[in-house]
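Input: structures, listed below.
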Structure P
Amino acid sequence: MKKEIKVSHIFGYIFLGIFIVICVYPIIWLIINSFKSTEEFKLNSIFSLPNRLMFENYVDAWKTGNIGQSFLNSVVATALSMVIVLLTALPFSFAVSKMIWKFRKAVQSLIMFGMMVPVMIALIPLFTIYNSMNLTNSLIGLTMIYVAYQLPLMVMLFTGFFSSFPNEMLEAAVIDGCNIYQVLLKVALPLMLNSIITVETLQFMMSWNDLIFAQTMMSDTSKKTIQTALVMFNGSYGQVNWGPLLAAVSIAIVPTLVIYMFLSKFMMAGMTNGAVKG
């Protein structure tokens, strides 16, 4: 029996090792090749190591490729949308899951309906409306789109988290003298820290990696986000300067990697909230 368990463990470790290599190797390959010169991409194998570290690729990407400004634009649009969605989705989710009021189910269904609208169907009408209101090439306008399309999903997730709370806990807080706002801020929110981090991380990924809305609404080079700026590295007749391009992609994935490194523990805990009763 012990030998069978050890053999199963070995196969498990082998499988996990292969899975880790599949997930991590593309990132390692990206970073290594971001330091290569253009000649090395033409003459050497794509799996070879660089002859020397071309830090100039990162300088070209940041300045010549305008990645610095695009990076800042993405930070602004993503951060604003995260704050607005958090401040609106949390109280709304608490209201529809824990408070009893007329038409709450109808209002919740109306918000959830936003998840059923395909992006491609709304893209042209949305651009027409934005163009008539002079909201194209505007980070505020792009933020409004992010909020509108992400709010229904975040409301659904927060509602599920709130539904896992025992009503007795909230009722005890009311008996102790808390009003509805104190119940939300002092009782519910501290218990939802992991869930909030999980939902906000998901929203960050959706906003930071958006290409469709940013590419459609932003034509001004100075207003482009990081994802749309990467498209601009293609030269005429399909020519690509691979070194600066891979350097720009490496810069673009830094926030995602940092968030995963520091918040993965909270995300794992947040995704299991409400999974087990008691």
Structure Q
Amino acid sequence: MVELFEDELTDDGRKSSKGNQLKWKRDGIWYKADYTGYEGLSEYLISHLLLKSSLNREEFLLYEPERIQYKSSIFNGVKSKDMLSDDWQIITLERLFLNTYGRGLNAMIYAEQDVKKRLPLIVAQTERLTGLKDFGIYMEKMLCIDAFFLNEDRHTHNIAVLTDSSGHFDFCRIFDQGAGLLSDTILDYPLDKDIYECIDSAKPKTFCADFDEQLDIAEETYGSRIRFFFSRKEVDELLDAIPEEMYDREIIERVRSVVYERMRKYQYLFSEEMTAVKKK
């Protein structure tokens, strides 16, 4: 357990549709407290399963479980290393577009009536502003992870790039999976609700309201770019490693069932074959 203090509280400039989660920073380590359920468990499990994927280790942020004491309260949560170094800063796409055009990216996305044109719009406009190449591949990987793990909080405040003082840009590690795996047990997915009903009601916020539609569009446009290599046994090992005092057995078993179901649904993501779309 780590004790954290008020002067270590921080606002990283990113918003969540779920509200304001307590966050702290100390000695290059970020801490986040659970807010609506078991966000920390989701962050931990998803990031550790990504270690068993085709992603490079530098493409995503790794989270570890942590118990946090703050004032008179004790929270479950996670910790992660600061992804920034030297004079690099993180800037969300929403903020980048707002600073540049006086209009946020989210408004630009939904002004386009054709759903299939929204993702190419995000990619083209971001590449034009930042000079980054293959941002569509980056987006496909992110949207695939979000669909698989049911991360419903991937809006334009949760997609970001890195920038430095000279105006150069770089890719940001994929982060913030806390809203995945039906983690909101307070409002949206109480523990007594059927998980299949919960799965059916989970909706993304990136550019449409259906995970499969988003992923289909991303794969058709930029190829299928990620594969998973974990087994049920490895899921079990990660869940069994969680300290018993952090999460009730009911929560652990629900998360296990959700991951098993997603593995069944997206079996093709466990094949060796990967497809790419040739640029026209």
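When distance in nm of label points 7 Å out along Cα→Cβ at positions 106 and 258 is calculated for each of the structures P, Q, which structure yields the highest value?
P
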| note | When relative contact order in percent (Cα under 8 Å, 6 or more apart) is calculated for structures P, Q, the one with the largest value is P
| query | Here mean count of other Cβ atoms within 10 Å over residues 66-73 has been calculated and equals 14.4, so which of P, Q was it run on? | reply | Q
| Highest-scoring label, criterion being Cα Rg over 2.2 N^0.38 Å, among P, Q | P
| said: I have -22500 for helix-only ellipticity at 222 nm (-39500 (n - 2.57) for each DSSP H run of 4 or more, over all residues; to 500), calculated from one of the structures P, Q. Which structure is it? | reply: P
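Every read-out reported here was derived from the displayed coordinates using simple, explicitly stated rules and does not represent laboratory data. Computed from a predicted model, the values in this text were never measured in an experiment. Cβ atoms are built from the backbone, for glycine too; each structure is taken alone.
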